[in-house]
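S.K.: Below are structures written as structure tokens.
Values in this text are rule-based calculations from the coordinates and carry no lab data. Worth saying up front: this structure is predicted, and the values here are computed from it rather than measured. Cβ atoms are built from the backbone, for glycine too; each structure is taken alone.
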Structure 1
Amino acid sequence: MATHWTLGCDANDPHLVADFWALALGYVAEPGYDDPHGASIIDSDGVGPAIGFGKVPEGKTAKNRMHIDIRVLGEPPWDMPEREKLIRAKVAVLSSAGATKVRAEFYDEHLGHVVMLDPEGNEFCVA
């Protein structure tokens, strides 16, 4: 049996970052969690882990040692042209929500993933 776990994250503005990641992952604010110095989001289906964001005084200073990969088409095998369309659409949505596109990586002739930064500069990939 798998262990239930929560991903804990530092943030300058926990509510801003939680709102961004809720949009990115299709999560919702954790019911009953009300803290001006923290925020928590959950998978409303109860499948994925909760993600908590706590306010810290220091800013981000280095590359993440771990990051989230958003998979737009689930697990392989993939229909590569369809996957590429979904990656580009997700990147557009996340860009309009405050993310920054860093670079696109290609596998053969197909878009493999896009490296992005969330509103506080944390790296993640849309794949």
Structure 2
Amino acid sequence: MSIAGVGIDAVNIERFKKAVEKHGDNFLTKIFTEKELEHAKDKKAYAMHMSGKFAAKEAVKKALPDGAKIGLNWAEIEILNGTDGKPYACLHGMAKQLMEENDISNVLVSISHTKELAVSNAIGVKNV
């Protein structure tokens, strides 16, 4: 096993919350998949939760070699949660293609929050 790439991102939760208030569902459905939105709908700290998912999408994009090729099609990077609550990345479209082209078997994701910030890191893992 070796590391193919590492990415990190931080999102200001209040700024994210204001973007959601300003642009509403159009903003959310452009960035998040149905599964991501469904998982978050009953969260008490909705803005914090979704800020973390957005940071994770950015971190995954940065962890992929040539991640800029994905563009702004955020739904190609889906951040879901296992039964234990731990986040994981599920890639689609160009993101999945980049993963396969670079022999990346998995992208590990971690998300954390403070009152002001949501942060995430991602590591692209390559089988050797």
Structure 3
Amino acid sequence: MVESLVSKKLIAPKFKYSQLVKAGPHYYCSGLIALDNASGELVSGGVGNETQVILQNLQLLMEEFNLSWEHLAFARVFTADFENFPEFNTAWEQVFNSLEVSPPARSSVGVNALPLNAKIEIEFTFYKED
């Protein structure tokens, strides 16, 4: 059975899709861009700042649905700015260097454009047995 989970902590999607879907022990998080939860606007500050906001929003989502970093299995990163990708890695490593869990598997894909002209979008997959 597939269950759509709707966050009360993150800004609601502007289009018809599920932010998070639970399918058995797998949780699939739709791509997150760096939206400010108060204004609904994309944050400024470039790749590094966008990555920090995405990971902060992911933390809110995990708390809401009783997930943790240890359940994070995979992340797919889309970037419209590979030139500044080292900023992404710095922000990513700040989070994962502070945790006592292994980072997830990860892939990175270069794209021409992302929603709202974001520089980074990340999809996440979790695995959690009930």
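S.K.: Assign the value 4.5, calculated as distance in nm of label points 7 Å out along Cα→Cβ at positions 2 and 18, to the correct structure from 1, 2, 3.
M.R.: Derived from 2, not from the others.
S.K.: 1, 2, 3: which one has relative contact order in percent (Cα under 8 Å, 6 or more apart), as calculated, at 24?
M.R.: The correct label is 1.
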